[in-house]
Structure I
Amino acid sequence: MGLVWKSFLVAAAAVAMGPAAHAQSYPTQGVRMIVPFGAGSITDSLARIISDKLGSVWKQSVIVENRPGLPGTTSVAKADKDGYTLMLTSNGHVIARTINKNVSFDPVTDFAGITRVVEVPFIMMVTPSLPAKTLQEFVDLAKKEPGKYNFSSAGVASTSFLMAETLRQSAGLQLVHVPFKGVPEAVTAVLRGDVAFYMAPVPDSIEQSAAGKIRMLAISSPKRHSSVPDVPTIVEAGVPKFEYETWFGIMAPAGTSKAIIDKVNGDVHAVLKMPDVIERLSKIGSLPSPNTPAEFDALIKKDEAKYAELLKAAGLEAK
């Protein structure tokens, strides 16, 4: 009986160690990093920075695939749960089912959060022809003439829309939303004066401001940004109820083993501590902000509920 019992214990230990051992050898082949946005977007830039370093760490290729919109996200939800298909996306991910009940995935239950990667403050860039020189002046103008002023975005599921809508509701304004198919078109609308404002990443805003093509009224972060110390936060500038966090993070299909999730989490955290990565992220206005898989899952769930209420108030909730 003693020999049989020992054999049983050895077999049980081997089974228990299986996932962990597999994770330690992961990856043994190339990994795909799906980006549900077009090339040139901030999501795409982040994915390429992280994937480049992960490839070096893992000694395997990590290929970024741009698959804009719902098809890209759906492909990840339906992918094998083996850790070889990952996705880097924005917090706009959480509203997919809120705005389209017919999507074939659930943004919370069909994905396993690996880690938040960065937080990104955005700046309210306005067309130079706008009479307002401060955010408070803009709020006053918009309240005097409800429905006169508009804003552009890269689509209803984009960070630029969610942030602008949060600002609109926080300030109690009636503004017209003008969605575009991508970031370049949304920015061009501001440059032409077709819309009053657009919420843009810090580097883009600085570049356009330096060229005299836009004005920067306020920044979405809780504190002022070192790159633009003279630009006040939205709260400082007169909208005390404004609260918005722009995050980008990495996910895997739900059901991916915890051992692999934890390994990718640890490796991404290590990448985010590399000085050259920190420098590259800073150049695109991104602040490393990794967290644990459990914390990221909780954030995804919380934000889905939060932005569902936002969209419901905007009349954009799918019926």
Structure II
Amino acid sequence: MSSYKEGKMSFGARALWVLCRAVAITPSWFHYGCLGGLVYFVMRYLVRYRRKLIIAQLTTSFPEKSKEEIAAICNDYYHTLAQTVIGTMTLAGMSMEKRLQVLDVTLSDEVRKVVEGRDFVYMSSHHNFWEFAQFSGLRFEKHLTIFAYHPLSNKVWDELYYHLRVSKDGLPIPSSQLIRFFLEHRQSGVDGKRMLLGLIADQNAAPKGEVHWYNFLNRPTIFFEGGEQLALKFHLPVLYLGMSYVAPGRYKGEITLLYDGDEQVEKHEITERYVRQLERDILREPSRWMWSHRRWKFYPDPETGELRCNRKGM
């Protein structure tokens, strides 16, 4: 990892962190009400942030909905986006007590038993506020949360996001280094703890080698299968974290066992189970998923089945 991730922040990143900290220490009614309302107004009415893309993806995903219903979901999505911006800023200096409050998660006895003394894969998504997903790892007292992230091209912003995310209970690792990190610590663990490998698995996946298409939101979709591959190779349990919206800055988490690490399953089955859980959550709260992300850049040719690329991603 880059040296700045082990030392002090640069001036630019420090200045941004101070700004985030200033927002974080204000009351919730102020940063989600006043500031959140301002961010919503700017993105919804002034910038109209990626509105064409959002409408296009919603229309294709929900062909049964009217234009008015699609527009209503789109407008609600801008509230989600505004809360995401503010929520990210509140990560600056967030206390342990606060981390346990913003995401309410209850572990079942079944889940505790399956992961006891074992590393496991923890799959989440961009449904509701994904930055809080790592806080659910605090319920696994004997595990350290190791979560993959994609480094940003802008070094100042990349540095800021790293320092917003890192804590004594959570370690961000670049996606390209996650497997190597896991292999290096597989036998000994990290600081005496087993590893919880957190993956946000609904990114726009670039095709590599053989492509498997999943039926997702009314169209063929490629998903990252790294979580499944790790699980099958090393017999790791796989859990899914679903999040429901409670109030601005507050969410409820539901943990589902997708794979116990021992079951004999067909290839793609674990990812298929993940896709079905994610789709269920999106259908329940459609405005809470990240529709401004270009999710469908790739698609199969209707006649030949060959891979095609849609630059607009709609």
Structure III
Amino acid sequence: MRAFEKNSSVSEAHFREITTIRVSSPGDIFEAARKRKRRSVFVPDGKMNIVAADHPARGSVSVGDEPFAMAGRHDLLARLVCTLRSEWVDGVLASMDILEELLILNELMRRDKASFLDEKLLIASLNRGGLPGSAWELDDPVTGTDAKTCAAYGIDAAKMLLRLDLTSKDSLKTIRYCAEGVRDMNTQNLPVILEPLPVVKHRNSYRVVYEPDALIRLIGVTSALGDSSRNIWLKIPYTKAFDRVAASTTLPIVILGGDRVSGLADQLSDIAKALSAGHQVRGIMYGRNVLYPEQAGPDEVAAAIGKLVHSTNDPNEALEKLKEELNLQ
């Protein structure tokens, strides 16, 4: 992992102040949320580049061979602030604790610099209870916030994970949680991003099945959840035959990042292929691949992805131009 100086984005004093505010004036968090300038349109050009950081809320803090890489909160917040300052990043996906920490930092730091959260999308991660390796892993209830609180805080959208193993009765429970989550978000007319993943048992946990047929079937199930599909987006992995996957829905799609991979050129190439697969593909939601890159800074990787996502050119043409700009092979 490339070295990153956390104090360059978030000073030690600002990091310490988060705890001080939590102790002495926790109500300031809500006030910071209310003062944030929100977008008037969810996705003005119909596309989004989101940085995902909801992993710690599920106890998943490893990056590559480093088992606790995401556990240092100062470092994680600094990486998020670094990426969110980019004009090419549309927002962040995280659990409420991290979103609140970012809101505090935004207020502390706007005294010296421009806000890094104004007109960015804040997306709350709802169901984080299906802890990896647990006996109840596929029983994944909403352990996070709700639609009413999202509306009060000015949260722009919510996200839910739906892992399906047809041999596990717990998957039916999670289907029901997600259906209720859609209904709840619809009461506030908030977008909800559903992440359907077919999985199989692997040792003491579950492994994603990256097969288009399994994903297509699950997309059909997911799209029909709740009282209305009007606010549903899909977050799915890029697979082979992805044109078939995209063609199985009219819902907008964002591509998830999954485990960290090395090589920015390969990442951008996969993104260009996904964007070319169908008009339904509307963006990227990468986490560790952006926040903990091997070859560049988090802001550089986030900006490169954003330029590709928001390009008005053909994705493959945009990719070649971007590779030349970044001197990538």
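Only the coordinates and a few stated rules stand behind these numbers; no lab work does. These figures come from a predicted structure and were not determined experimentally. Cβ atoms are built from the backbone, for glycine too; each structure is taken alone.
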* I, II, III: which one has mean count of other Cβ atoms within 10 Å over residues 43-50, as calculated, at 19.0? -> III
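As an exercise: relative contact order in percent (Cα under 8 Å, 6 or more apart), calculated from one structure in I, II, III, equals 19. Which structure is it?
Structure of origin is III.
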* Structure fact -> Structures I, II, III compared on FRET efficiency 1/(1 + (r/R0)^6) of positions 59 and 171 (r between Cβ atoms, R0 = 41 Å, to 0.05): the greatest is III
* **Which entry (I, II, III) yields the derived value -0.64, -0.74, -0.84, -1.20 for log10 I(q)/I(0) by the Debye sum over Cα atoms at q = 0.12, 0.13, 0.14, 0.18 Å⁻¹, for residues 139-298 alone** => I
* Figure out for me which of the structures I, II, III the number 0.45 belongs to, where FRET efficiency 1/(1 + (r/R0)^6) of positions 107 and 163 (r between Cβ atoms, R0 = 35 Å, to 0.05) was derived from the coordinates. => III
* Structure fact -> distance in nm of label points 7 Å out along Cα→Cβ at positions 123 and 155: greatest across I, II, III for structure II
* If Cα Rg over 2.2 N^0.38 Å is computed to be 1.11, which of I, II, III is the source? -> I
